[in-house]
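There are structures below to look over.
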Structure P
Amino acid sequence: MRVIVSVATSADGHVDDCSPARLRLSSEEDWRQVAELRARCDAILVGAETVRRDNPSLVIRDEALRAARERPDIDKVTLTRSGDLDPAARFFTEGGGRRIVFSTRPLALPAEIILLTGENAAREIVDTLASRGYRQLMIEGGPQVLNMFFDKGLVDELRLAVAPFRVGEAGAPRFDMPCGMLPVDSWMAGDTSVSRHIAHRDETLLAEAVEESRRSTPTHGAFRVGAVVVTLAGQLFKGYTHETAPHNHAEEEAIAKALAAGARLEGATMYSSMEPCSERRSKPVSCSQLIVKHRFARAVYALAEPDTFVRNRSGEVFRQGGVEVTVIGSLAPLVREINNHLI
């Protein structure tokens, strides 16, 4: 299950001020984009304090977004130690999705109550929802709830919106950027600065490569492949098949961007949605040879290249070049689906 955190802060890192009213941090455009992100998720989780203080409905109201979902209403999840939740809160009374409450004690609420049994509540919550078939969980809320998932290394993606003003109150709650999150995109949503970050771990980075492959136009002469290069310094460069030229492969697109930026590639990792080629008809140097040439330390991919065009021998190239290979087959069905015009 993919875990996505959405958080908005002031320019000095605060998620609220010290006043009783909730501080508005997002522009209208940012709110619209967050609603679109929510609509792509199966469930949304907020802490009990957010339920008490903000009384959110967490309902998708845009009819176009509802129509695009498998089920119109998103499921709602919260967690509580005290059990202090009002059954009349909008969390429980609005929307047609499931309501799930993770609690350390039995409760009488209009929701499914799941008792937490151990000290690692964040892991229990993620594992329980994943076992029930949830594919994407969005988490919003205060620093305490967000940090419990970050601290256990359970967050795959962070969407951070920064308002164009400062709070300047020492006692106001704040959110500090956790370690191990790599920036991949940034843009403006009205006057709000938004950035997207992903976790620095193999599954998340490979999933990013798979998503990048969707940008490639289907053709009968090439697979749709996405690639992500991560350097030892934490720099990230992405590419996809035919991004800048009709014969370019995803890996060489990403490598070209890294070289243009002056990045050091020795010791880097190449994440490819499909196994890098070992032989190609259009150019004399294959992608696996490029990876060895630039002294990458690792190559990670989801699906071995089918013998549609040539027989791939990248494993031999990598062994001879001292490149460690990792295959994460759980993402292979997605790669096959994206390439169903050829596979």
Structure Q
Amino acid sequence: MKTPVDKLDRLFRDFARSGAPGLSAMVIRSGEPIVARADGLADLDAPTPCRLTTNYRLASLTKAFTAMAVLRLAERQQLALTDRLTDFFPEFPPIGGRITLRHLLHHTAGVLDYEDLLPPGTRLAVSDRDVLRLLLPHDRTRFRPGTRFRYSNSGYALLALVVEVVSGHTFAAFLQRHIFGPLGMTGTVAYEAGLSTVTERAFGHSRSGAGFTRTDQSLTSSVLGDGGIYSSIADLFHWDQALYGEGLVSRATLRQAFTPGPATTRSGTGYGFGWFLDHRHDARRVWHYGETAGFTTRIERFPERRFTVILLANRSDAPLAALARAITDSFLPR
């Protein structure tokens, strides 16, 4: 009789084959990892196997950490979610006076996409500060702030800069001091080329014919607030567990992160602060995905069931939504 673990072997077969980029996966139930495995290679150029401690670029899973940084400052009354962009950046065009931090967190600010504003021929990597500079000449938004949902990397880059303005620390240093360090996430880093190092680093890959080529960085890889964190499933276990308690913020503050704002474009799905929110298996699901040059990531949490799936892959075509669905179907208690 086939067991759920046998099914995992079949699901992960493509990652385990020789010469393929890998996948690190963890399934957590009631505070214990019931599955923790790593398949494939973290680096094809210097063949290195993926491990539980391999650090992958999280891409948009970063947004939950950015939101948490803002919430920590809000809980300490160093800022309020009703504060406006112009409170932090007086040079921002007048439209910034109508955009609150809550709008940015919920993706309802309507700020322009910085990726669309990059000058043709741009070759140097863009930073969070560059995002601000790209937005400054434009006194307009895609819609009146607060009236619609539109997923925005620009908004979370601006939130990272707000953390820097209010705290007096770089965004990377704030995360290390107030989130990664306290949680024991020893390998996790908001990566800044030339300033920090990613230990046990996975390098990104994309399919090329019958094989793969390295596609590890892009022009936007240096923007931290929307997707610049590297982490492992071993470290994300600590993150997942912290979201059940009050080690980072109070339960009342944490509830705000898991409370939907205006409806998203996805039917039946809301968005909190750095998290999509919906229901599956008759249970509340809190989740996010990440996609960037050479990486695909996903985390799905069912808080009332104390059940989490974490999937990190260093290839751009990994079907993690389908994998998470199959794993949940097999392991989530009914």
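Name the one structure among P, Q that relative contact order in percent (Cα under 8 Å, 6 or more apart) of 15 was derived from. Present the calculation step by step, with values, prior to reporting the outcome.
Details: P: 15; Q: 24.
Clearly, the read-out refers to P.
Looking across P, Q, the calculation of semi-axes √(5λ) of the Cα gyration tensor in Å, for residues 101-156 alone that yields 19, 14, 12 traces back to P.
If Kirkwood radius over Cα pairs in Å is computed to be 20.3, which of P, Q is the source?
Q
Quick check: 4.7 is what I get for distance in nm of label points 7 Å out along Cα→Cβ at positions 21 and 117, calculated from one of P, Q. Which structure matches? Going label by label, the one that fits is P.
Thinking only about FRET efficiency 1/(1 + (r/R0)^6) of positions 189 and 309 (r between Cβ atoms, R0 = 25 Å, to 0.05), which of P, Q has the largest value?
Details: P: 0.05; Q: 0.60.
By FRET efficiency 1/(1 + (r/R0)^6) of positions 189 and 309 (r between Cβ atoms, R0 = 25 Å, to 0.05), the leading structure of P, Q is Q.
Between structures P, Q, the greatest calculated value of mean count of other Cβ atoms within 10 Å over residues 181-188 is seen in Q. If percent of Cα pairs over 28 Å apart, for residues 93-260 alone comes out at 31 when worked out from the coordinates, which of P, Q was used? Label of the originating structure: Q.
For which of P, Q does distance in nm of label points 7 Å out along Cα→Cβ at positions 213 and 237, calculated from the coordinates, equal 3.8? It must be structure Q, since only it matches.
When FRET efficiency 1/(1 + (r/R0)^6) of positions 29 and 245 (r between Cβ atoms, R0 = 41 Å, to 0.05) is computed across structures P, Q, the figure 1.00 traces back to Q. One of P, Q was used to compute Kirkwood radius over Cα pairs in Å, for residues 13-140 alone, and the answer was 15.6. Which one was it? Label of the source structure: P.
Looking at distance in nm of label points 7 Å out along Cα→Cβ at positions 149 and 205 for structures P, Q, the greatest value goes to Q.
Each value in this text was obtained by applying a stated rule to the coordinates, not by laboratory testing. Quantities reported herein were computed from a predicted structural model and do not represent experimental measurements. Cβ atoms are built from the backbone, for glycine too; each structure is taken alone.
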